[in-house]
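In the part that follows, the structures are each spelled out as structure tokens.
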Structure 1
Amino acid sequence: MRHLIVGNGPAGVIAAEALRRLDADSQVTLIGDEPEPPYSRMALPYLMSGSIQESGTHLRHGEGHYAEQGIERLQARVAQVQDSRVVMENGDTLPWDRLLLATGSRAVRPPIPGLDLPGVENCWTLADARNIMQRGAKRTVLIGAGFIGSIILEALAQRGDDLTIIEVGDRMVPRMMDAVAGNMLRRWCESKGVRVLTSTRVQGITSAGSELRVDTGGDAIPAELVICATGVTPNLELIQDTDIRTDSGILVDQYLQTSVPGIYAAGDVCQGRDYSTGEYSVHAIQPTAADHGRIAAMNMAGRECLYQGSVSMNVLATLGLVSSSFGLWQGVADGEQSRLLDEEHYRYLCLQFEEDRLIGAQAIGMTQHIGVLRGLIQTGSRLGRWKQRLQDNPLRVMEAYLGCTQAVGYNARVFA
């Protein structure tokens with residue numbers, strides 16, 4: 001059996017290793033188009049802040065790791081997917097019996113004049129991080145205060161940049177948290193010396209010598225460095241001329257197989273089942289990519305394994321303040337919620353219910369509840385009398401988790 005994996009991020013690497021364990025006699029080939037060992041994009045901010053060396057971004061350590069695993073690793077770009085083979089950019093072809101598309105995503109740049117000027121960078125690849133690090137600490141404007149932008153701002157602040165953040169939404173992390181939480185994060189950042197402009201749109205960027213000027217329709221903010229962190233989009237170009245069905249990502253079935261038999265998808269490019277809604281969504285987070293890689297590999301190796309769905313989950317550390325959101329954090333129509341709010345001490349906990357199930361949650365400054373919030377949501381446990389207790393006191397989530405899960409038995413899907 002020839003297993004071919006296109007994409008060497010977390011989903012691809014985990015799938016390759018799983019295939020080697022599950023199908024010892026097979027050929028496993030892992031293709032990546034960046035000139036580096038497979039690495040984690042989520043580690044790049046730690047590299048930029050000086051917390052780790054470049055080797056610390058690598059998904060696996062040791063020069064011989066992949067060869068020792070019996071995994072062939074190629075540095076090349078795939079140009080086209082065909083029946084039973086892929087065509088490389090240089091014209092070479094590689095045959096496959098099972099193909100996994102784990103091509104990931106790329107940074108999106110909005111149509112803002114001046115984004116192509118020297119000194120305007122993304123922060124999505126190792127090459128991007130190197131470019132930012134070469135410029136050193138300076139006046140920096142960060143466009144975008146979503147999840148990715150908020151991770152980057154931590155690194156920029158740690159290295160001493162004079163930092164201004166511009167976010168078009170009415171709060172920070174608008175796709176992760178409500179107005180109460182997003183504005184609490186803004187106030188926290190401002191208390192640490194970071195300027196945060198929400199409900200603000202960049203009109204354009206101009207250059208005057210070594211200085212950039214970011215026009216917001218009012219102020220022209222001077223900067224030596226501008227970083228664009230306005231989101232990512234799945235890499236779908238490879239399959240444009242195929243029969244593989246797509247929507248916002250590659251559509252897969254309950255086995256992570258695409259509409260073409262023998263071809264699977266995983267990671268940021270995969271549009272799989274959302275556990276909370278039953279619909280199909282792209283969850284571009286590393287835990288989902290890891291689950292995808294493992295489960296796709298089992299099915300590619302003939303070990304039938306159903307994918308139960310991913311839960312939207314984000315955990316963020318912002319200048320020392322930890323925030324998190326899970327599942328349907330914004331709630332549902334006719335649902336109920338319970339909140340605990342301490343503005344002065346930057347503490348917030350909001351629970352969302354549908355009938356007697358916990359379906360979503362947000363937390364700021366409360367790290368002790370992260371695991372159990374995810375567990376209650378992903379098990380779909382019926383809370384029974386614990387619903388009213390949580391509405392009276394949201395801090396009792398650990399008791400609720402133990403009471404509900406012990407009553408019905410351990411559900412392995414929580415930590416699968």
Structure 2
Amino acid sequence: MGNYYQKELETMPVEKIKELQSERLIKQVKNVYENVAYYRNLMDKKGVKPDDIKSIEDLHKLPFLTKADLREAYPYGLMARPLSDCVRIQSTSGTTGKRVVAFYTQHDIDIWEDCCARAIVAAGGTKDDVCQVCYGYGLFTGGPGLNGGSHKVGCLTLPMSSGNTERQIQFMLDLQSTIICCTPSYAAYIAETLKEMGHTTDDISLKAGIFGAEAWTEEMRRDIEKSLGIKAYDIYGLTELAGPGVSFECEEQTGMHINEDHYIAEIIDPDTGEVLPEGSRGELVLTSIDKEAFPLLRYRTRDICVLTREKCSCGRTFVKMSKPMGRSDDMLIIRGVNVFPSQIETVLLEQGYSPNYRIEVDRENNTDTLDVYVELSSENFSDTVKEIAEKEKQLAAAVKTMLGIKPKMHLVPPKSITRSEGKAVRVVDKRKLY
């Protein structure tokens with residue numbers, strides 16, 4: 001049985017969770033209908049009134065919200081509270097179109113930090129830990145969320161932000177950090193730099209890492225666990241709903257518990273919008289049931305995953321979501337085949353290659369081309385041109401087995417692919433598809 005930050009809530013019986021969700025949902029729908037004209041219009045168009053929502057069983061009657069709605073309602077159109085009640089904004093690191101800006105009252109920040117505290121405690125954190133937060137700070141939610149969660153747990157918090165890796169490692173050694181929070185690709189980079197600086201895992205005190213903000217595979221998890229001598233936990237969230245801490249992994253490491261006292265999760269068919277039965281793979285839709293400033297009802301995350309209520313050995317009763325298996329909007333369609341970058345990453349790691357790669361998609365003579373650039377390790381880099389060509393061929397065959405289409409593989413020198421200190425940019429699509 002694990003450690004909990006808020007035991008009563010995290011382990012309450014499923015019937016109780018559903019009662020609480022129903023009660024909060026009914027209140028939230030009334031609140032949003034009365035205070036958010038944008039959503040009221042969507043409800044009116046769909047012919048739904050707040051009185052039609054009598055429990056979570058009626059959730060499916062409500063209209064969805066999408067990223068497009070957020071852009072259209074930008075900046076204040078989805079707020080349910082006056083600005084004078086708000087104490088902060090956070091914003092996405094998104095690069096396309098208008099940014100998503102989310103508003104928070106103090107109550108919203110408290111709940112968000114509680115959710116992050118649950119994640120830290122689930123990863124074994126206590127007030128005796130030193131928690132090094134190397135997610136970006138500022139507008140990005142990663143830093144502020146885990147910083148607040150770490151304070152609530154009572155850890156000594158190192159608000160490092162990302163970058164300046166040698167300084168990160170210096171602090172890690174001098175202050176004996178025990179928990180590290182960052183993106184998985186940055187964790188892998190820290191491990192690489194640590195080794196280059198001549199240190200081994202014996203020199204550091206890390207025991208756990210809380211990694212999120214980008215997709216990563218089980219293979220990458222094992223790599224990071226080995227190279228930093230830690231247990232690596234997944235965390236999930238999105239700015240639109242608060243930030244990290246919508247769900248988090250426990251010691252079982254078989255999916256992330258969704259904080260169901262604050263969020264209701266559904267899985268839908270991304271094409272029809274129909275709610276699918278538990279255990280089906282589909283798009284995750286989330287509803288924030290107790291947010292004050294920026295409450296989103298039935299927000300389409302575009303993340304593809306599976307939900308399960310199987311009993312968890314940690315004792316938590318919150319529904320679990322699998323690692324996102326790709327995104328309904330991240331999916332590349334190459335020569336008519338659906339390709340998720342994570343599938344290519346899985347093959348690379350299974351074949352013993354580094355997780356530093358870049359996928360380039362282009363179109364020549366009306367045919368899609370798929371080029372994958374992968375860094376060699378320094379030991380493999382000394383291979384002859386002939387040996388490297390042979391390895392590229394084997395790797396291309398392995399990717400073809402996974403995807404059904406054959407890429408052109410390029411094994412490139414160590415360190416030639418730019419490292420990311422925030423979210424890694426893995427895919428460059430040069431096709432003019434719009």
Structure 3
Amino acid sequence: MDQELNKWIFLEQERQNTGIELIASENYASQEVRNLMASILTNKYAEGYPGKRYYGGCEFVDKIEQIAIDRACKLFHCNYANVQPHSGSQANAAAYRALLPEGGKILSLVLNDGGHLTHGSPVSFSSHLYQFAFYPLKDSHLNYQIIEQLALEFKPDLILCGYSAYPYEIDFRRFKEIATKVDAYLMVDMAHIAGLIAAEEHPLPFPYADVVTSTTHKTLRGPRGGLILCNDEEIIKKINAAIFPFYQGGPLEHVIAAKAACFSEAMTDEFKQYIKRVKINTKACSDRFEKLGVKASGTDNHLFLINVMDSYGITGKDAQIALEEIGITTNKNMLPNDILPPSKTSGLRIGFAAVTTRGCTKDQAEQVADIIDGYLRKTITIEQAKTLVKELVSSWKLIQDI
């Protein structure tokens with residue numbers, strides 16, 4: 001074993017075991033998923049798709065990848081799936097390429113209101129290859145009348161919904177009505193809410209979406225990777241060509257096997273109950289913040305936002321750094337109409353997918369709010385906060401036992 005690397009892996013394991021992980025895009029994969037990612041499948045080159053490879057010796061990985069495809073389609077109620085994207089960003093890139101091969105016009109959420117880098121950020125490939133216009137939130141919620149008005153004015157080729165920091169349900173049917181009015185594709189990026197959709201704890205994107213993209217980690221609790229789904233045979237052909245050979249080479253068959261395992265796990269009653277607990281815990285923590293006088297967004301899903309600038313007089317960056325000192329990991333996040341830049345922000349994004357995997361309860365979720373509030377208000381010391389964190393996580397599962 002590489003001792004130099006093992007030292008840092010051990011310390012990272014200790015950090016995960018002893019801390020409270022509240023980054024909404026993180027989770028803990030099962031032992032089965034982790035074992036498959038470390039399997040001998042990493043040795044196999046398999047450019048192409050099952051039955052149509054550019055290398056020999058693919059008869060067994062063909063079966064594995066087809067299992068992943070079939071399970072993805074069953075889980076998300078669709079006809080076609082591409083399980084090869086290495087990430088959500090590459091899934092989005094391939095979806096854009098498939099639907100808008102020569103470039104085109106995309107309508108998406110204002111980035112500071114909860115969009116993703118690949119939804120038109122000036123530092124992303126997306127804004128360099130496509131023309132974007134943006135719809136804002138109104139009172140922190142999607143306003144479909146405003147979205148429809150902007151769509152009629154901009155006449156996009158594609159309307160994009162699904163976000164990285166939006167704590168409420170999305171009405172996919174209403175989005176489809178708007179897309180139909182302007183003859184646009186509807187694309188759903190469900191990366192954050194894939195687990196909720198799998199458990200039917202959020203409205204389903206099909207049959208309304210033309211294409212759905214996702215990651216397989218986050219609330220789906222699988223390996224790091226991407227996924228693309230659709231119901232149209234011609235569109236899946238374009239998606240497959242956009243992934244390979246346009247954007248990627250050989251697929252990661254060890255990760256694809258792990259994706260297949262996580263799709264199977266997400267079909268179980270245990271997973272459905274887990275997602276219910278995620279929503280309960282998230283709401284309990286958000287409600288507790290509100291009772292403590294903190295500006296919190298409220299929530300319908302696995303995450304919410306708090307305004308630390310108004311509540312504590314500090315930036316999101318400073319709050320993130322302060323909480324990390326006591327073993328609570330969060331991330332700074334822009335708020336709607338934020339006056340601070342992305343490097344500082346006025347808010348924090350808080351999610352409960354990861355800690356619920358470890359066994360966090362509703363009462364403990366409320367205690368998390370109490371610890372954060374007390375520490376940021378400086379009514380408890382750093383030593384007291386560390387002790388409270390240690391006591392809280394002592395009853396949770398260890399990462400290696402999940």
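Any read-out appearing in this document is the output of simple, stated calculations on the displayed coordinates, not a laboratory observation. Owing to the predicted nature of the structure, the values given are computational and were not obtained by experimental measurement. Cβ atoms are built from the backbone, for glycine too; each structure is taken alone.
If mean count of other Cβ atoms within 10 Å over residues 275-282 computes to 16.4, which of 1, 2, 3 did it come from?
Answer for the origin of the read-out: 1.
Still on this structure, I have one more. Hey, helix-only ellipticity at 222 nm (-39500 (n - 2.57) for each DSSP H run of 4 or more, over all residues; to 500) derived from one of 1, 2, 3 reads -7000; which structure?
Computing helix-only ellipticity at 222 nm (-39500 (n - 2.57) for each DSSP H run of 4 or more, over all residues; to 500) on every structure in 1, 2, 3 gives -7000 only for 1.
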